[in-house]
Structure P
């Protein structure tokens, strides 16, 4: 999922704290206001992660679901065959 923040996230400590949230497997910095989180689990796990992010009070102001790895592979295969 992609998460947006009201203020720039420039503190590595914030990124490390997010990495420690149960279910989060990786955190990618997209730019100073957006992160991509990968996680293991279902919609309930995603909801739990969003709750944890809110509890951190770090200014989360948006989120959206990213395409899954399987979708990415499929789309790349389609591109190669077109």
Structure Q
């Protein structure tokens, strides 16, 4: 991967991606906890909205995981190329 040679200090990019993915994990768990927590009895629960929101949050978490996988793969390639 010739373009990796011109990337200055690539390690901080991988560290940033891993940090962002960890933050996404935390946000995912917190949001699911809030979303699925026992509702306020005075407020009706819109089950369809809860399910749609849960689906979107899960897709975003999968995307964050995929970014981490890409970063790890590029890091492995860079190490092998050096």
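Computed values, structure above
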{"read-out": "Structures P, Q, by relative contact order in percent (Cα under 8 Å, 6 or more apart): label with the highest value", "value": "Q"}
{"read-out": "Value 18.6, 62, calculated as Rg and Dmax of the Cα atoms in Å, assigned to which of P, Q", "value": "Q"}
{"read-out": "Mean count of other Cβ atoms within 10 Å over residues 37-44 - structure with the largest value, from P, Q", "value": "P"}
{"read-out": "Read-out helix-only ellipticity at 222 nm (-39500 (n - 2.57) for each DSSP H run of 4 or more, over all residues; to 500), computed value -27000, structure in P, Q", "value": "Q"}
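Each reported figure results from applying straightforward, stated rules to the coordinates on display, with no laboratory input. These numbers were taken from a predicted model, which means no experiment stands behind them. Cβ atoms are built from the backbone, for glycine too; each structure is taken alone.
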